[in-house]
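Readers should treat all values here as calculations from the given coordinates under stated rules, not as data from a laboratory. As the structure is a computational prediction, the values presented were derived from the model and not from experiment. Cβ atoms are built from the backbone, for glycine too; each structure is taken alone.
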Structure P
Amino acid sequence: MKYIGIDGCKAGWIAWIVSHNEIPTFKVVNTLDELVDELTGSTTLIDMPIGFSDSLTPDRLCDKAARRFLTSKRGSSVFPVPCREAVYQADYISACNANVQQLGKKFSKQTWGIVPKIRELDKLIDDHPHLSIRESHPEVVFAALKGEPLTFSKRTQEGKEERLLIIQQLAPQWCEGLALSISNTKRKDVAIDDIYDAFVLMLVAYYAPTLSCLPELADIGGKADKDQNGRVREIVYWKKTH
């Protein structure tokens with residue numbers, strides 16, 4: 001059984017992969033299709049939206065729950081997800097127009113910047129429905145592991161140190177390999193925070209006896225929240241007892 005954590009990066013995607021009794025390895029790939037063999041039969045967590053917003057739920061329930069979970073400290077790291085029609089438009093203006101029609105609002109250029117990755121993941125799930133890929137969010141994961149939302153932005157030196165400390169407490173035996181991955185990659189391809197984010201998602205997939213999800217099923221009638229195409233809208237994490 002493989003356990004995989006994936007995050008987007010400038011070069012495409014970074015994936016951390018571990019099997020039982022093995023040392024984790026990482027891959028930097030241009031497209032998710034390059035990972036299909038690894039993903040088959042694995043438990044995979046990815047930091048990318050899977051279910052879309054729609055006219056019935058203009059703001060996904062999992063995003064609302066994640067912002068509450070992260071409080072004003074880190075809640076802004078959870079951005080609004082566009083509707084499916086917007087994601088499949090060819091340019092930003094058309095996408096905003098489609099989003100206004102469906103949801104009554106535009107979305108930021110920053111969000112448009114990751115739309116190709118949202119689309120790529122959606123197509124991967126369409127083409128390979130047997131894969132077990134669940135959406136997660138590193139800020140939620142780190143906050144749950146620490147017991148409170150993190151203090152610093154992941155892009156600051158203090159933020160990197162804060163996140164590394166949490167990783168060190170959970171998997172000290174693998175931190176040498178984590179440090180090597182930073183020295184063996186170029187920052188123009190993969191930022192340090194991308195490496196940490198993918199790594200912590202892999203750790204949670206590997207260590208968590210069961211994964212909790214936002215929103216909690218008990219809060220939404222016991223049934224998974226799905227978009228109009230049947231994609232589950234959830235953010236999974238490890239509700240670790242401290």
Structure Q
Amino acid sequence: MTTLLLDVAKLCASYGRAQVLFDLSLQLHAGEVVALVGRNGAGKTTTLKAIMGLLSARAERLSFAGHSLLGVPTYRIARFGLGYVPEDRRIFTDLTIAENLEVGRRAGRPGHSPWNPERLFRLFPNLSEMKGRRGSQMSGGEQQMLSIARTLMGNPDAILLDEPSEGIAPVIVQMMAEAIRAMKAEGVAVLLSEQNWAFAAQISDRACVIERGETRFQGSMADFMADHALRAETLGV
């Protein structure tokens with residue numbers, strides 16, 4: 001059995017008086033890709049924000065690599081080895097690609113080859129061809145690749161990815177899928193929030209289906225894809 005990294009039990013989170021998550025539970029193991037799937041507004045992004053300490057939350061358990069995340073500031077959570085790629089990317093548009101990568105640099109994980117610009121340019125060849133370009137001069141898909149690459153420069157044990165395929169060209173989506181498979185091969189765990197269930201299905205080991213802020217299904221992606229009634233009810237497909 002692989003190492004349990006992220007353990008979430010009965011997670012609740014709210015925006016002001018509006019509660020969005022209701023006793024949501026999930027787990028993520030080393031080298032595993034888990035897809036958070038659900039309709040728009042189901043609570044996927046809120047789940048990632050609550051885990052990263054960007055939103056006030058309460059839970060029976062919320063831990064990463066043995067560290068409790070409850071009440072812990074985001075910068076400390078990142079130091080535990082949990083990376084986060086938000087939906088809006090948050091790259092530094094005035095900096096070049098190379099400079100953005102350097103901002104994210106942290107020491108490598110023991111026993112693993114560190115991520116560095118050379119490895120990342122092999123993973124994302126498009127970035128290698130424009131390493132001197134500023135972030136403001138990049139397309140949305142290129143910015144998404146840079147955001148993931150910059151997060152990997154921090155050498156995390158796991159990454160939370162929020163809607164990586166949204167609004168980008170199909171060819172970039174396939175590059176994104178290959179990059180996620182490469183992360184998995186390196187032992188990096190990925191928790192993927194994704195509305196594009198077809199994209200999620202081709203790269204994920206397991207699915208966690210969220211409906212109205214609650215866990216509706218947890219199991220293998222193959223089992224979820226085989227349950228046409230569940231997919232129709234929770235995703236409308």
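Using helix-only ellipticity at 222 nm (-39500 (n - 2.57) for each DSSP H run of 4 or more, over all residues; to 500) as the calculated read-out, with -12500 as its value, let me know the right label among P, Q. Please report the intermediate quantities before stating the final value.
Working: P: -12500; Q: -9500.
Here the read-out was taken from P.
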Checklist entry - Of structures P, Q, which gives 1.8 when distance in nm of label points 7 Å out along Cα→Cβ at positions 133 and 181 is computed from the coordinates? => result P
Item to check | Of the structures P, Q, the one that 16.2 was derived from, the read-out being mean count of other Cβ atoms within 10 Å over residues 157-164 | outcome: P
Item to check | Value 1.13, calculated as Cα Rg over 2.2 N^0.38 Å, for residues 93-148 alone, assigned to which of P, Q | outcome: Q
Checklist outcome for this item: If distance in nm of label points 7 Å out along Cα→Cβ at positions 125 and 205 is calculated for P, Q, the one returning 1.5 is structure P
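With FRET efficiency 1/(1 + (r/R0)^6) of positions 37 and 117 (r between Cβ atoms, R0 = 30 Å, to 0.05) derived from the coordinates and found to be 0.90, which of P, Q does the value describe? Don't skip to the answer; put the middle values down first.
On the way: P: 0.90; Q: 0.35.
It must be structure P, since only it matches.
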